[in-house]
Every structure is written in C-alpha cells, then in structure tokens.
Structure I
C-alpha cells in the first residue's frame, strides 16, 4: 500500500473531516441548529470508539458576533436618543426616536430584496448609519418647533418645515452618500469586501430623507402642541444670553477673519502631518480565539517525518490549559473553515494546526509559548503561529518579490534581499517560498555505450520506474474492488548507494549494471519553483514583531534595498508585496473614483446654490475632516488603514452637508432683506442648534462602534473629524464667507435690531479694488 499523502488529526486522534457549505441565501444559524441535532442523533448510533467532534462552528461564531453587535447597536441607539430627548425635549425627541425603527425596518426590507446579507460589515454599517439617519429628522423637527414658537399653527409649521428643508436636506443627503461612493465602486479585493458599506449607507440615508419630509412632519402635526398664547418673534427666540454671546463670538471671528483663516490653514497642515504619522495597518487582526500554526520541515522531507513533528506538538498542546481543542492537517493546509484565511497547497513537508483557545488573552499566551518551543525544541522545523485577520487574507505581512529571466540569478538576488530583510530588528521568521534546495541524483547518459549495447532511453526510463515506483502487472479482485498488483524492487529503493547496481536488460537479453551506462552526479536543486507573469519569481517573506506595523517596516526595508535595486541587471526586478501592495491596490481602487465624487458633488451643490462662488466655498470645507481625524487617530493610538481611509473620505460629504445648511440660510437671510454681514451672523445663530445636534448624534453613535475591531479606526476618524469640522463650520465658515465675498467687518451688537443682530450701519461693505 502506498504511503499516505494527507492526514487529519483531532486532539491527537486520526480523523476524517466533513465540511458543510451553506447556500447563497442560507441561514447559518438555522444550519448550525440543524447540524447540532443531526450530530447528536448520529452520535448515539456510532460503534464504540468512534466519536463526532465539531472542529469549526461558524454558527456559534456568528451568533456571538450578532450578540456583540446587538449590544453595540443598542448603545449607539441610546446615545442618539439621549441627544434627541435632552436637546429637544421628550415629546419632540420621541418623534425623532420613532423615525429610527421606521427607517431601519425599511432598510432591512430593502437589504432582503437586494440580497444584502447580515454579516460583520453590514451589521457594523447599520450602526454607522444610525448616527446619520436622524440628521434629517432633527433638522425638520427643529424647524417645525421654531415655527410653532413663532405662532404658526401645526399644519402651517409642518408645511413650512417641508418647504424650507426638504430640498436642501436632499442635496445634503446625496452629498453624504456620494462621500461613500468610492467604496461601492472600488474594484479590488478590499473593495469587494467592504462594498456593503456604501450600499447600506445609501439605502439608509435615502430612506431617512423620505421619513424626515413625510413621516416626521406627520408625527409633528399630531404630537406637538401649538403656542399661540406664547407667540414669540424670531427676535425673541434668538435673543437669549447664549445666542447673544454666540453673536459676539461670530462677530469676533468676522473682525479677525484673516487670523481665523490662517489658524485653520495651520490646523489643516498639522492634521495632514499627524495623519502621515499615524501607524498604517491595512486591516486589523481578528478578535477570534483561534490561531493557526504552520510547521514547515525542510523541502523534500518525508510524510512520516512531518507527521512525527506534528505528533510532538500535539503532546505539548494536550497539556496546555489554555487550549480548548486542536486539529492538525499533515501533508497540507486546513480546509477553508472561514473565508479570511490563506489556504496552503498539499505539501509533504507541511503540517498545519488550527488551535482553539479559551479567549483572546489565552490565545496570546499560547502564541508566546509556541514561539519559545519552536526556538528551543524543534530543530529543522520552521514553526509559525498566526492570528486570524478580519480583512482579505495575506499570507505574510512583509513580502518582497524578486523576478527575472534566469532562475539561478533570481535566487542569487533573492538571497541578497533576504540578508537585508534579516538585518532589520523588526522582523522574524524570514524565509523564501522556493524553500531549501534538496539533494538530487542526475544521470548523464553515455549515448555511445547505450547504442552499442542496444539499450534505448525509453527502456532505461521504464527500468528505473519499475525499480523505484513500480509498474502494474495485473489486478486482484477483492469483492467489488479491483486492486492493482504492482511489480517493483523490494529492497534498496530508499538507498542512493544502490542506484549504480540497478540492472538494465540489453538487446541480447543480458543484464548490465546502470553504472556502465551512465555517470551519476549528486547535486542540489530547487524542490519547487514559482513563476509570476511567466518569469521565475522568488518571494522573500517575514513576520513582524508585536507592536510594529507591517507597512512601516516594509517601507524601512525598501529604503535599505535601494542600493541593491539600483545595481540589478537589466530584466530583473524587486517589488514589495503583502499588506503594502494590497493597501496600494485598495487605495488605488478608491482614489480612481475621487474625480467622479468631485464632479458629482459640484453638480449637486450647483443645483442647490446656483452660485459658483458659493459652491466652491462649500466645497473647500470638505477638507476639514483631515484635521480632527489625524489628531484623534494619534490620540487613541489607532491605525490608519483601509477602513479608516473610507471614514476620512466619507467625512467630506458629512462636513459639506453642514456647510451647505449654513450657506443656504445665509442666502435666505439675504433674500429677506438683511445685509450680508448680518445675514452671516444671523444664519450662524439660526442654524447653530441643528448643526450641533446632528453632529452630536453622529459622534455619540460612533463611540460604541469605536471599540469594534473592524470599524474602530473608521469610527475614531469620523468622531474626531466631525467634532473639529463642526466647530469650524460655526466659527471659521462665517469668517471664510466674509473674506470670500469681501463683506465689511461688524461693529457693536444692537439688541433693538428687528433680528437682534448687527445693524446695517455697523456692517459697511468693503470697497472693492
């Protein structure tokens, strides 16, 4: 019987694995429940000594993840409702609160119709959208409250809220959606992984707009009270001590507009600088308790040797209290029990373990123990513990590829690259994918002697094959099975010194030893060769020490490789791969759509504002998100990866939405008869509460999400960027507007003004050059 080439073992016992694949629209939780019932039934019918053990239970993982997201969702929902109730009161806040389940229910319905499943990305995006879907409702209901305070009846206040806010809110909603557009259009592995972010955000925000212009005024008409007896003018509504101080602060920024603009530009430079110094990580690591361990023996090692090394590790894991169970695959890699793993091919010198630990802390302890064991007790074995990822799988975090025309030259260059990589103190476990060279025997034929003895090359090949591998000479029937009868040598096949004595039949029927027909040479050769774009390619790979960021380490090594790359022969190249390459590909797939985002945003602003100068003014505010995002990521020691990049890009749409609200109010104030200076100050006062409320709701909703291993960096970036940008919208945007349109500087406040603002005489126009 030929030796095995692949074997599975569970907790040290031989096992046969059975995988179950769920259908495209299947329910993993229902599948897990049905499988559990079936396994329990089969377990009672098995003979003694046989057991069924569940190696991977994706249903349990999904159930646990759903529970975590449910808690996070409730925390975010409470944060949003808290903002609504504390700022608007219970009755008014209830209207906003009722908008949330309506929009979410409609979102889930459309997700089902469009085939968008509930998974890690979609659940996290629903929480992300929660802080944004109440914005329109807050703006509409705030306008309705203000008109009720001015003495409007409920019907007139509701219709006014619709007429005044519906279309500006639609433009702002579309601009926010456009900010996420590159995520939906990205054509990359990372883009495919995260495209649900754009899909759900777009669905949720469009539905929230419909809810705010139809459902919110309808509820306001029935739930809010009229204030005919307390009729207040707009002058009275905005003449409180706080609004008076706010006018003074805005007036101060208008008086010192150049300083305000210079300070904001300085903050923008510092934000870009801080963002450039945030550690880069393409995708974060998973918080699952499993880890994978590869045992690589020298190339050419037998299956029996690999299995012996695996059994040694099994004995150690069996004694470890932090390990729940383990399964090892000898002769190849693990089947794909989750999507986010790099699958290994069938290799006789590989054994791969999947170890389930008690929790995250236990996982880290097991990794430390395994690293110590591999360094001391496993000679000639390259052991590598690996945590799972939450993004597209990458085999090694640091990779450099060398490729060219000649395999020998490529390997020589790769050895030099490998020496440079090993010299970096931030990397460990440096190796090549061509593995070690293996000893081989090369037969050089003596063609003259072979022809003289009547031996053909074909007959010589058949003789060696029969001696070492064997040839089938018949079949033996065993019941309903046919078994090959193989003729081959009984002894000496595993002894290289026996090769010269192998006898070969000549044309006259006599036998001569192989040594008389060939010269035998021992040499080392590549056991495996990889090619990339048809060229031989050697990949130099390495892990990084804990606390380091792969892209930063790769950039540092790439700088050290500069002199070597500059001296390469023509036709030979060295390129960086892994997370650095993946990040570049993913970012390229995002940035290629930025021009489209810019054009669509400009079109939406132009449709709403009808003024090119105001369009570019609003557009310029979209960059403010970089300031707070960079500062916040540094403050919380978070990474700037692909997901955080999506947050920074999406911030531009959120910020321009708030700027649009303020600029639109300035235009309305000017149409009502106010001069531009008074219009700026009064617009800031009038729109202060809705801008602050919507920003507060979005920021507070991000707090629970900031602790998530996948969405955390994005939430942190949005929180910081939106917080700083909101403050700049209230104080810097008026100064920028005044400087942009050359508005005169304000004088003193005149509380007797019809609008409790600055009098026209104290806001003289600036003489234009």
Structure II
C-alpha cells in the first residue's frame, strides 16, 4: 500500500497530520534541516514527537537534508545516530559525504535520498540504490510518463511530491539566495528570491533593451496532484509527499484529510476505468460542514493564484506561473460595490460562502468578519450570489477594491479539533482476552493487529483476584462494556474474549485499572521494540593528501560562437570544458575537432539529462579517444557512462554535486571521480581546506538556477506554436528591483532554462593551485586577458 507522507513544522502540525490520516510524517531537528526557519524539534521534543506518532501507527522521517561543512560533520553524524536510537524510521539526506559515512558505519539506518539530490532519471535512482539508499525522492519536474518509466525499471522505493509549493529551480541546483545574500537553500536558509518581482528583458545585438514581461515571473503556483493519484497508485509509487513544513496546522490537517480520502477511495474502488471522472465529481461536491468542495478547501487553505498540475502532464504546463502575486491569495469574495466609510460597511456580491469568523484581505490588510447583513438583517452565513454587507471594516478602502477570503472559519472549526483538542480521532484496532477465574489473579492479554503493533502482544497479570458474588454476580456483558471504554486513548477494541467463572463479583474500578495498566504496558512494549542502541563511533575526520605545488588550470566556455576563431586562444591551460550540446550539433563539429587537437577537452555534461533526452544519446558514437574525459554534473552520469568503455577518460566532479566536505570528496573519488570542483557557496576561510587539493572556480558568472520552464514560451515544454524567441539571436535577462540583471539561456531541445548570476566570482589568491575559469559572454581576446592577468 502507498504511504501518505505529511509535513510537520511543530507539534500542532504533527497532531494535525496524524489525526487526519497521515501514514508517515517528516520533520526537522533543530539543526541540519532544509527548512531551518520552521520551528522544528530539539532532541527532547523529537523524542516526544516520535512517541506521539508511533503510538498512533505513524512513521517518522527525519529531514537531515542540508549540506554539511567539515567542522559540522561529527554533530550531523551524532544527530543521525541519536535520532535513530530514539525511534526515527528513516533519515532524508542530501549530503553525499554524510550519506556514505552512515551507509558504511551504520547500515541499519534507512536512508532516503532527498529531492535536493536532484534525482531526475533512471540512472540516478539506480546509482543511489546501488549506494545503499532505501528510497529516492524524485525531482518534482518529472512527468507522469517519466515517473512510470523509472518505476517499471527499478525496485527501489520511490517518493513523489503530490501537493504543495514548488520551487522554480530543480531542488539542489539553486544558488540564487546564497549568491544574493549568503542564505543558502542547500543549507535550509533560502530567502525565496523566486517569490520577488522581476522584469523580463530582451536585448538585441545592437544593445537595445526592451521589457517584454514583468511580475512575479519566478513564482510557481502550488501543485495539485489528486487527478494523477490513480495512475501513480497503479504503477506502484511508494510514498506521496505533501509539501509544507512552513505551513499552518490548518493547512496540514486539511490537505492530509482530503488526500487520505482520495487515496482510500482509489484503493477500494472496483471501477478503475471511470475513476478519474468520479474523482473530478467528488472534488466539486459540497461538504455539509464547510459548504465548500474538497477543491475549494484545498484552494482556501493555501494557493498562489490557483493550483496547477505542476510537471505531471507530458504535454507541458502553460499555467505553472502566477505572475500577479507570490503569496497565499485565498479565495475571491468579490469586488466592493459600495463602501460606507462612517460605519465601516462594505457591500459586495459574494463569489464564495462567507461566515462570521472568516478572515478577509483588502489591499493587503487583514480583517475579521464580525457582522454580516443581508437586506437589513444580520446573518451568521451568506451563500454565493448574496448581496452582502460586511460590517466594521475601516481603512484605505474604495469602491472597486478586491476582497479575498483568506481563512474560512467553518473549515477551521472542522479541522482544528484534531490539533487543538487533546483527543484521538484516529484509533488503533486491538484485540483483548481477559481471564477472570476463581482463585486466580485476573490477567488481560492485548494483541495488536496492524502497523507497529502487528506482532505485539502483552499479557498483564494483575494483583487483583475476583470475589465470590453474594447476591448479584457481574455479567460478561457488564465486563465487556467496561473494558471497551478506552476513552481518550489511541486504541479501540475490535473484540474482547472473556474467560469467566460464573458467580463472581468484580469492582468496576478494578477493571478500569487493569485496562489502563494493560494498554500502557502494551503501548510501551511496542515503543521499546522500535528504539535502538547503536554505539557512537569516535569520528576521525578525513583529510585529503596534499598534491605537488603546481598549478592546474581549467576553463569552461559555456557558449561557443561560430564566428570566433578559437585558434587565437593563446593561454596555457591544462583542461578545456565544452558543453555537451556542442558535441551533438553538427554545426560545431569543426570547432570541436580543432579544439581537441590543441587542448585536453572535457565534455561538460549538464546537471539535468532526462530519460527522454538520454535515450536519444549514444555516447559511443558521439565521443572518441580525442577527448580527455567528462565533467560529471549529476551522480546519475556515473551510472550512464558505465555502459560505455572510456578507459582513458578522466572524470571531473562539477560543483553541481554540492561538495561541502572531505567525506564527500573521498567518496566521490571511490566512485571513480578523479578531481572534484567544490561548491562556490563556501567562503574563503572554508576554501582553505581545499586550496592544495580540489578544483575551485576563481572567475565567472555561474548558474544560479536550472529551471524546467521557458520564460519566453511560458511553458514547461516547448510547443510547435511557440514563436521561438530563443533562436532569434537576442539575449534575455531577468531583472530584479535593484536593477541586477540575470542572464537566462533557454535550451529548446529540453525546455531547460539556465539562469546566471549577474556578478562574476573573482578570486585573486596567489596560493590557489587547482583552478577553473568559467566564461559566458567573453570573446577570445577577453578570455586570454583574464586568464593571463589573474596570476
């Protein structure tokens, strides 16, 4: 059966997820979490959270999914071990060094490869499975057909994001927040610059710049994946993940409850042919308690300009971005037809139900609805189409202003008891057998039936012996009636077998105590079986040996120009990196041939090569022994290149592998990578660990985003109807409110857009030995000058 995995940012969210039907939850500790701004859990709170969830048959996954620096490594290992010992069911990890260390020294700990590892094709899944990962969280950019292809060709557990906020960039491949303000998304500190306002600029060859679009151009709508559930369930996806560790418990509870409903319906349905039509019908049916449909409730709790099907459709998505607002806009209530400033009355025709207690927004100001008037009469609720006056609303308001409902009080009343009241809505089925026999202490045996309790049994022997009845013996019905009163516990008895000698008398207080003690001991036995006692290992940091004090220079030419004569390169370089796209384009064959004769040329692989594109590539026909090797930009590419015999080739690890520590370097070298380019997010002090060892980018504008989206065609997939601005020879930029211009380069063969930072890295440190220059717009004369004058 598939798992419904819900987000948890605090204890109320945990209750909301568990009580509304989550099979598992994922949460962060107070450190090393990709949502560092969520409240998260310290170790004491984490233990309480694990116990709360496990007692209710819900698994807990820990998000230890940030990149780890050398001086943090031991703490990260300790956190992983302590968490597993406390009962964590799996740990979600991004850092390959941390993963390799845990897989080697603590193979008992189940590891899940975070979506931050940018696993986007079958080779990536195979590589991670071979390394020892139990589960892979797939990139959110995959279509339903690509997911199916991966599922059909691997037995590894697969997790798919099914609902919630989307990043515009492939996760793990965004450096924008880090480069702008030092807040790394790879470290859980993303400042969300993608939710800011931008201009889209077109620049002609003569330098004329024209604004062709503006708005929140990098801000995707949230994903709504319910209609794809039947296909995903049928193909055998193991886990459906809801995004939202920064969201409210109302959001967590509502989304979990609705997805639980549809997963259960699909699993129980016998009409698989018409199931999608039935789902669409169910989504539009009104709920009696809220007067909203399931679709409206999902939109109400959070939406950025509506919802979209994200990247699921193989036909592409032209509605991914909502450029008019970057935040939750709620539901449209209507436009103000009349505003009485003196009384604070606004009048409008309601486009959605409205009730006392709802929260509305007008011009970014929040108001509580405390008075509803229809035709001079006060009401608690108003339906769609009513001309309604809302009272006690004052501020900078005018006729024509838009009013949106940001929170529905009836929905809150329906969901909030699950996390505010200390009640268990979700009950675990158990069976009981009680022995009440003459001259024997009463015993009560409880047996579990599912989940963590499936093989758990506990027999409680009390110190209570039944008395012989004088007048009124206690009946079996009375005994059963008392025992099934599990009250505010997470349990319910499906059956109770009573072995009972007649003519005995029992005190109901004694029975209550026996039931309480038995359930508590039964629960504790289960919890004890899911905690561990792994020993701590005395961590010894690895340090890479120093190499001889000789310079090794590599340059990357991101954009080859047909009109340039590359024989005019006069610099002494060791390696020349040329992007893959030029090796498969016959127009550049003569340039490639010339460069391979004069330099050691490496094929610079892109960080994203989807299966649909990879299937068209035959590396053995494209590449010959004239190349020096490959720059590996994603772990999947090691698996891809295994299929070919490039015995004399070297592999260079690109910075997109997000290398932050020595453990990562050593592990990548064990996989066959000869040299590693460390992350440009590391500062000068941190780079000192690597100065004599691994490659460092010393110059260039680096990519800060890799988007499965074209800002020119406004789609996730190229269309024959597109006017192909990407081929007109002009340059395009995304401009922020400070005037910074980020070059964007679309690729019409893959619909991938690469965004480059507006400022160059420019490190002038004489002691650097293993260095790399990245060139984008520079001509040959500029390349020669920059390399020669840097040292």
Structure III
C-alpha cells in the first residue's frame, strides 16, 4: 500500500478530468486515512465523499469529514443581530441538507454505506463555521489529505466541489501536492486540517449535533453495507492499463469520435456531466442543436472508459429516424444491427442473437443495436436484452414517448447506463409519465434552449408571421358539441387530479382535427403563398398529430389529414404550378430519400408534410414554413419550429407562417353568451400560448403581440388564464 506507486497528476481540471475514476479510487485503494473538508453539508456531499472509499475501509482505514452549514444571508444576519439562536439555526439548516430524496440504486447504496460507517465509528464528521468577534460566517474550504500506511500523503485543494453539480460542467481546477515531492505544502495542508478538526483555530468553531448522525442512521441505514459499490458503479476495467506486452489494436472494437467531427463546447460539457453522473442523464437540447452527435460522442466516451465492453441499444420512435441515425452511427466506428419491420438487414434477428451470444462468451464484447420503439418492446428483443451479461447503455431518442405506461414497464435495472434525448421531455398532460422518465434517466445534463442555440449561431434566426382563420358555423357547432361531451369525461387519477378518460381523449383528438382541418385555411394559404410561387425550400405542414400506437412504427393518417394534404397539394401543384411532393407515412423510405434529394438540388420547390416530419427528420434547406395545423401539445409545435431552423449554406434566416385558428372572427365576439365565450376561450388561449412561444425568440416577435392583445381583449383573457394549467 504505497501512494507513490499511484499514477496521479499535479493538477486536475473539470470537465475534462474525471476525479472519481482517475484520482479518488486509485489513491484510496492504497490509503488508510482520508481527511476531507467538503464545503456545505448535505446528503449529496455524503454520496460524493463515499466514492472510492470501499477499498480504504477494507484496508481498515478511517475517514474524517469537515462540513459547513449552508446558511443563507438572512440566516447569518438573524444570528449576528441576535434575532435567532445560533445553534438552532445551524441545526435546522443541517437537517434540511438531509431532506433530499434519492431513488436511484447507487445513491441509496452509498448513503446506506456511509450510515453504516458512521454507526461503527469508521467515519467521523465535524460541523465548522466561522465566528469572529461574535459574528457568524461560513467555512467553505475544499481540502483533502489521503495517507497510506507508510506515511505518504497526497493533499489536494481547489475550486472543484464534488457536491455542487454546477461545478461539474464549469472550468474548475484542483491542485495536488505529494509528500515525497512537495513535503512542505502537504505538511501545511495537513496541519491546517488537523487544527480545524481539533478545534484549535481561533476563528473557526467546531460543533457536534447529535441529531445529525441520528437522522442519517434513521433515514439512510437500510441494512448491511455494499462494499462492492465502487466496483459496480465504476468497473475496474475503466482504470486498468493495457497489460505489459499486450499491443493495443490498431482499430478499436467500440465507438470513437471520428477525426472530421469536432464537438462544440456545450456538447463536450454535456458529455462530461453525463459521465460524472455515472453515465446517466437527460440531454434537453433544442431541435437542430446536435442531440444525435452529442449522444454519439457520449457513446464513444463510455466505450473508451469501459474498454469497449458495453452493449449499446439505441431506440427511436420511427423507422425513418432509425435509418437517419444509422448514417451517423457508421461514422463513429460502429456497425449497428438495425431492427425494424423494413430493415435492410433481413436477418437482423439472427445477427442480434449472435451478437448477444458472442458478448456473453467474451468473443465480441461490444455491439450496437438500433431499433424502433415497437421493436424494442417486442418479445424477441426483450428476451435478447435479458440474456446480455455485460453492462448495457440504453439511449432513447425523442424520449418523451417512453413515458407512456406501456413503454415504462420495459425500463428497468438491466440498463446500467442511460441517456434520454428530447427537446421537450415533459409529457403533455401526463405528470406521472414525465416524473417516471426523470426517475429512470436522472437529471438533465444540459439544457440548451432554442434561444441559446440561435444566439450561438447553431440555429438560424427566424421571422414569425400570423395568419388568422376562423371556423365555419358548422365547424364551430361540431367543435362545441365535442367540448360539451368532453366536459363529462373527466375522472380522478391516483394522484387525486382530474384527467380525461380514454373516451374523452378520443373526443379531444377529434376536436383537434376540426381545428387542424378548418376549411378557411386553404383560401388563406392561397393568399399568403403568392409571393413564394417562384421560390424554393418551402415546407407546408398539414393535419393534426396522432399519438403513436405502441405496436406501430409509423403514425396513422386521419381522413381529415388526407383531405387537407390533398387539397394543399392540388393548390400548389395544379393551381399555382409549383413543383411539389407529399412527405407522409404513405411514402416508402426510398421514396422519402428521393424526395429529400430532389428538394436539396432544387428540382422540388415545396414539400407538403404531416406527422412523419415532426420528430428528428433532418432537411436543413427548409427556409419557409407554412404551419396549417398545430395541436395544443408544445412538443409538436416546438419540434415543427426546430425543423425549419437548421442551418444551411446561404440560409441567413427562416420564415414561419403560423395559421392561428379562432372560433369566430374577433369582431363577432361581442354579444355572445357566457357559455359561447367560455367554449371560445379554450381554443383562443391555446393559440395564444403557441404564439407567445414562437414570438419569444423571433426576430420580429413584437409584431405578434398586437394580435395577442386583440384576442385577449375580445375574450377578456388574463395573463393568469394563459399561464394556468392545460386547456382542453
């Protein structure tokens, strides 16, 4: 047990260096004493200090931790002015630091481990705070000393704070000093810590609160400690060097970032944060800002860290997204097994079965399988996944779809490593499904908004124009009839909140199609598209969105969608003599690829599309979009906007024409009954919400505010109405 034999650096910087795998675990494996001041006291701090200590505990070692209560400025002022008793305030804040709930396996096991170590005296902790001339402040030093049986010590200090998730993605530094190379520096650090620990520093007070260890034991001690937790969470092969005499292969077996791909800083920060979070998390990134490449970079990172021994499973909602992913996967040194009903690999089932068997036998430890949601949930694929003995990385694209109850039941502990991708993870009107996704995947490793992407020039700026249409009398009557029926279809869920029954949801879809297919839209499109009849790079969105069936790989097309898309195609192609093509589920993958190519080279002026272009389809050249239909689901219209903002050569800005559907002309609202206005308001509020979202990041966003104000005035809609819950 000699620290001098451990390969460590004199400086570590985040997010590039992984302190757990390259510093704590290798050093603590050879240590018998670990002294650490962690900054603020919390359950998160306990989890972080536990990483790597299992070897130290096996060595018969001991841990001393110093932490500070997280006092707010108001707390400090109240204590210093004598408004509140010092110890009571400190104890309250310390107890609050243990309130956070953890549901993931590793966190719960680590807290149980620490609770056991505190109970048997292997770990002690002191609470420190600054007190000078009766005035209280916070002690927030970050310092550590690791010592082996021969008296060698490594001291480290700096700005990197393992308990602060914000620090993990910033540019921070930890300095390292070795007793055999910098003996004076190490002696100074250790003397400073010991002075604090013994209560000898006149400016720092050390207190013990019996209630703190009591709460730790009551809340976190669940049974025998798991001393294999470090090996489980950070497999040894991550750190093991290539054995002497064994030559590295010229071509790695797993994923690697290709030389022609240079990830942006925000992508690298996301990957580093994901690795820090034990290769679990969510990439909340605006459509078009590079989720796919960030995910593939993450797969490459894990593959390198795991010495190419993990299985990678990528799941997408649609066949065309699977095929689009494959184009990039091939670049990252992977030959994916492609699983769906129209896969070009006709024997993909046999190939997958062989890959699983090969990994189990250690013949081919790495493989990548990509499939649709429906294929992933199939009996065959689930059986193969259950046979995999190595660690599995599960990547789910457009992960909001996975929050459905029929999908969540397949997400379990078989998947050690997890990554969810979505511009809009929160599920529309499904709090339980949304929470289930966060519980399984973890916290967001990046939130890269559309506004930020535009500001960083990763997406194209855009201009936003509203086109107002109204329902006809018969359309409005049908809309109101369904609204009245829906009012009878609310039931209480397990959480006590009301939601629509299945019949009510069906009525909601039917009502949405009335709005989507409003007949006046074709006449208004004829007017506003006139200036573009000789231009290219045009997209027209038709139809409302349907929920993807659990067993389907394509979305269904309603009769109203078909009628509208046919009417638009006739208008553009026959009446206006434009070159136009449909882009729907009716076209095969080969036909869609041909359409994309003709659109890119200018043979086609316009594409008329519905659902299949919403999620993930990449056609960067689109510069003008006419959105005839949008549901109340933010996921749909946020993604539709993103489709138009992808950067392309010569594309300085994009244009979006949003067809705003109102129940009736605003001039006719005056004099309507309360009931009529109440039904009208629901639709008006939903349209205002979308307008506000689109206008918020548009170059000319102020232009839409006039229409919003007119609608709010006519219907007496308040800002509180707009900011309230979902409107059906």
Note: FRET efficiency 1/(1 + (r/R0)^6) of positions 424 and 696 (r between Cβ atoms, R0 = 41 Å, to 0.05) at 1.00, derived from one of structures I, II, III, originates from structure III
Calculated from one of I, II, III, semi-axes √(5λ) of the Cα gyration tensor in Å reads 54, 37, 22, and the structure in question is II
The value -18500 for helix-only ellipticity at 222 nm (-39500 (n - 2.57) for each DSSP H run of 4 or more, over all residues; to 500), derived from one of I, II, III, belongs to structure I
Computing Cα extents along the principal axes in Å, for residues 64-399 alone for each of I, II, III, the value 73, 63, 45 comes from structure II
Comparing I, II, III on distance in nm of label points 7 Å out along Cα→Cβ at positions 184 and 448, the highest sits with I
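All of the numbers you see were taken from the coordinates with simple rules; none came from a lab. For clarity, every value in this text was computed on a predicted model and none was experimentally measured. Cβ atoms are built from the backbone, for glycine too; each structure is taken alone.
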